[in-house]
1. If relative contact order in percent (Cα under 8 Å, 6 or more apart) comes out at 27 when worked out from the coordinates, which of 1, 2 was used?
2. Once distance in nm of label points 7 Å out along Cα→Cβ at positions 19 and 35 is calculated for all of 1, 2, which comes out largest?
3. Which one of 1, 2 has Rg and Dmax of the Cα atoms in Å, as calculated from the coordinates, equal to 11.8, 38?
4. Matching task: -12500 is the computed value of helix-only ellipticity at 222 nm (-39500 (n - 2.57) for each DSSP H run of 4 or more, over all residues; to 500). Pick the structure from 1, 2.
Structure 1
Amino acid sequence: MLLQAAYDKLEDGTYAGRVLLCAGVIAFGETLRECEDNLRSTLEDWILVGLKLNHPLP
């Protein structure tokens, strides 16, 4: 899934990342690496909650 992530450098020099196939999976970081790590963690949590609630996952 992270291979399909999109990252943007924001005006303040920080980064925003999102997983295009997973609605609501977005993260921010001071560096691109931090943003990637935060996005990975957010995606893991999103998957766990989806499994717990029996949501269909992409």
Structure 2
Amino acid sequence: MVDSIKNNRINRCNGELSLHVLDILDTIIKSAKEDKKLELRSSVSAIEYFSEEENFKLLK
């Protein structure tokens, strides 16, 4: 988050992604309880992965 603010770009782990992850977890639990395949209720745009260079800088 700090890196996103510092470099004036959208945070990769934003609220939209967090909500989607919670939807995935909730759907997995409901699917197991109901013993059937369920559709996710949310989706997110493709997320830009951290490059090796960015990982290195963040870990310093």
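1. Computing relative contact order in percent (Cα under 8 Å, 6 or more apart) on every structure in 1, 2 gives 27 only for 2.
2. Comparing 1, 2 by distance in nm of label points 7 Å out along Cα→Cβ at positions 19 and 35, the maximum is at 2.
3. 1
4. Source structure: 1.
Where a number appears in this text, it was derived from the coordinates with a stated rule and is not lab data. If you're wondering where the values come from, they're calculated on a predicted model, not measured in any experiment. Cβ atoms are built from the backbone, for glycine too; each structure is taken alone.
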